[in-house]
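Pasting the structures here.
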Structure 1
Amino acid sequence: MRLLSSCSERNARKIRIPEEAISNCASRQGTENFPYTCVRAATKSAKIIRENQSVMTTAVAYAQENKGRFVEELKALLRIPSISTDPEHVGDVRRAAEFVAAELKRIGMENVRLIETTTAERKGHPLVYADWLHATGKPTVLCYGHYDVQPPEPLDEWRSPPFEPTERDGNIYARGAVDDKGQMWMHVKALESLMMAGGGKLPVNVRVIVEGEEEVGGEGIAAFVRTHGEQLKADVALVSDTEMFAPELPTLCVGLRGMIYTEIEARGARTDLHSGMYGGAAPNPFVALAQVIAKLKDENGKILIPGFYDKVERPADAELRAWKALPFDEEHYRETEVGSVSLTGEPGLSVLERTWARPTLDVHGMPGGFIGAGAKTVIPAKAVAKVSMRLVPDMTPAESFAKYKAYVESLTPKGIVLEVRLIHSGDPIVVSTDNEYVKAATDAMREVFGKETVFVRGGGSIPIVGDFVRELKIPTVMMGFGLPDDNLHAPNEKFHLANFYRGIESIVRFLSGVGA
């Protein structure tokens, strides 16, 4: 806003007119009604601003008064073991979807429905959709989250059962607490708070899309965005599935690594064999996998796949300087977050550059053979290794997988048949920060945390973010409230309850700011 000099000096001191009102007034300059039109425009604008501020203040107060109930509702959702990768939990995944849909309908969202993603080629989990589109002339925000979770194993490392949410030391512990049920629930509760404060109205148009396959690649929502993008038409997407760089430090994530998740299956004999009778003659698929995996990376962490780094670009100097200025202690990170005796990775690069801006290759498990108690001298007929790669901007999953597959097949040991399978993939993404929605987010978090927001990249992947940018052609604001030690994907996952509450308030203020 700025003062309009054409109004009288006395009115100019009292009235601040929005830029759009100034533009309207400019077309009337030279007419006898010019100053009066400006005053009316300013008065109307000031009234709208006061109303928006009142609704926002009431919504924040409502959220504070109801925070205990919000947590109990979250606990009910966390008790549902919605493990999307496990066929035994298909019913639980649907139950979680129905839980979210019922709550969206209860708080006043409209057109609430489940969207099925199962096709002739694949079995999928439902999307949850809702909208409220009555804020005439206001932007539309697409709120995204996911209700599916990772498997909880190893169970013996949990201090409390993974699907019995437990409060300890100001945190709520459960699988999905921060990734992403807790953060998705912040969106729902922010919408409820604004609905209650606004008498059933929101300050901005809102669409909600919540998926149940984020932890297994997000194929269902990606297909829906490609084929039915008009049903998600919006001006900006809001994603809360990331973390703050440090406690008390408001953070926006502006980049994510992509992923390809694969399986390498090694087959040897037709059936399991006795190692005493056949050892020395029969090929061993586990040994074969070990030999292959050992040739994927060198001792310094460099990936040995030919051409794998061809499109990897170093971050800009300005971005690297910004990362260097962040409050990061490598030894504290090693001790409290990683817990290893030393850190590994490419020499000459900082930890942040290695985890945010470099591709990686990791082995996650090798099922097969005998893993029970005691001994069984068996040469397994087959073994499988689960291997994933994180990708950085300008790398594509298709090209990277092709290079990886060709290289693995070239390493096939004698007597072994190898099959390399792609399980799921997602593109890397870097999002723009030069837009009004990022400003609304930083303004909102400044009000809540009393600090300026830092911009970081994330080492993880949220596959749908790239689709929002490419298919819907809209910017994405990744405003997350997790902490680096929240143990997502690991035992004792948690969400700091203070961040749950501040996340709700930040989203209330963000939506109000977008609609101002």
Structure 2
Amino acid sequence: MQMTSSIVYWKLSQHFALDPRMRSTNVMIETALLYRSDRELRSHALYLVDCARPIVSVPSARDDIAFLFFDVGDSGLPFTPAEGDYAVMREPIERETILEAVFNVWADIMRWDARLSEAVAAGSPSKEVFDIGYEMLPRPFGIHDMSLKMVYQTPGFIEDLGMKEESAEYQRIIRSHTVNMRFHRSMQHTKPFIYYDEQTDSELLCVNIRYEGRFVGRIVAPLSAEEKQIDAGQTQLFAIYADHIEDAYRQGSDAFLPQRRNQAMHDLFRDMANGLPTTAEVVSKVLSGFGWDLHHGYEVIVFKLHNEPGWVARTDVSRAYLCRLLEWEWPQSSAVEHGEDIAWVINLDLAGVGSDDYGLFQSLAAFVRDTVCNAGVSRRFDDFTLLDQATHQADAALAIGMIRHPHFWYYPFDDYKLEYLQSKMVEDMAATQLCHPAILTLRAHDAEKETELSKTLECYLSCEQNAATASERMFIHRSTFFRRLEHIRELTSIDLDDPEEVLYLRLSYWLLSKE
């Protein structure tokens, strides 16, 4: 680590009274020396200035050195540095005592940093690593992961915010953060910052924990009512602490590993949802460990978060948080990240969901409103090996529904199955290339002769080939209608007694109507 004047000043202030009139800008220091005005100043040094001794000359202004004045008499400071950092010991102190104190503080901080490095390198339990941080920073603070789950908290942390972690109010506040743009923008900070939390009316010192440029967690330290800000030295120690936590994350710290009930279930679900092959035996084994059966009733729901401009980090954090929240609110379920979305499977039998799904859809509507997202819902299925198909249904319903009905919150697949069928049929060819050639022949004839033969055939088919009903619907005489049918047969040679040809014709008209 790099020692700074601010860190030394703050640590000294834990044992001695330092004058609040000081400048602290984190000057990098490499050594501590007694100040002598007859010697040239060294860069990156902390100079201890004995004010009881005469000062022959005032040092020139420099921003790469720091001063600590001690034994200040009634005449005050011999000089005030124009640049760099300085602090003043308010109480009388011997030269040997201040020298010893500075070197002890320096050594304590370096030992603390070394202990953190060693604990991380040794793969020590996360609590041991976190506790070492608390030894140097003995104030209430907490650490949460990307899902906003508290992985560590010191005594009094949640209490300082006036609540308990398991309380409904705390969960409401956490959920509100997932839809707060300012909260998500704050995840882009790479240095310590003060964040005002409207929900708790409190100011928090925050240090983001990042890995490969991605937000993975945060240290949060509430400011007390007496604090206007946290000391610069203490703030920098929190930043150093966060660097060690990043190293722990990189090495797979147990605090940041998935904390949900059954990781094997999540791995299976994620693989199957992405279409990776598996066997019924493997699926049954994993499900049994979860208390589920291969042939229970299931439903898959895919959630898409609204990603408004400026919400760069929202999806990463919200996906992780909502996966945890879904499983907390519906214990007989499993949620995983699914690309940019969330895939969630619920065991309907064990969750007590009735055949009409009414209660589930009520809860689902409330959930998507509260979390500002949309959801595609698969059909109910009773063979878990079909999970990939169910996930595909939910994906398809979501994609089609958000276009057809953007004001809806959720989209059951059965409401969009025909649109899905039509989209797949014309995925590689236009409807005119797929439809029955007889229809194109009739359309060309109608355009040339100004007739209505194609319309007549379409009406006849839609009326289940009932000529009387079709003629009435077209407001023409029955004999006229029959003459038209005969003309159609002459032009196209279609066989309206062939069920497959009738199906092809009706499907063709349906496809053409969707263009």
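Work out which structure the value -14000 belongs to, where helix-only ellipticity at 222 nm (-39500 (n - 2.57) for each DSSP H run of 4 or more, over all residues; to 500) was derived from one of 1, 2.
Traced to structure 2.
Please state which of the structures 1, 2 yields 10.7, 33 when Rg and Dmax of the Cα atoms in Å, for residues 129-168 alone is computed from it.
2
1, 2: which one has distance in nm of label points 7 Å out along Cα→Cβ at positions 321 and 337, as calculated, at 1.5? Could the numbers behind the result be given before it?
Working: 1: 2.4; 2: 1.5.
Label of the source structure: 2.
Matching task: 1.15 is the computed value of Rg/Rh (Cα atoms, Kirkwood Rh), for residues 65-144 alone. Pick the structure from 1, 2.
Working: 1: 1.04; 2: 1.15.
Source structure: 2.
Relative contact order in percent (Cα under 8 Å, 6 or more apart) was computed and gave 22; which structure, 1, 2, did it come from? Don't jump to the answer; show the numbers that get you there.
Working: 1: 22; 2: 10.
Computed on structure 1.
I have 1.04 for Rg/Rh (Cα atoms, Kirkwood Rh), calculated from one of the structures 1, 2. Which structure is it?
Source structure for this number: 1.
Values in this text are rule-based calculations from the coordinates and carry no lab data. Bear in mind the structure is a predicted one, so any value in this text is a computation, not a measurement. Cβ atoms are built from the backbone, for glycine too; each structure is taken alone.
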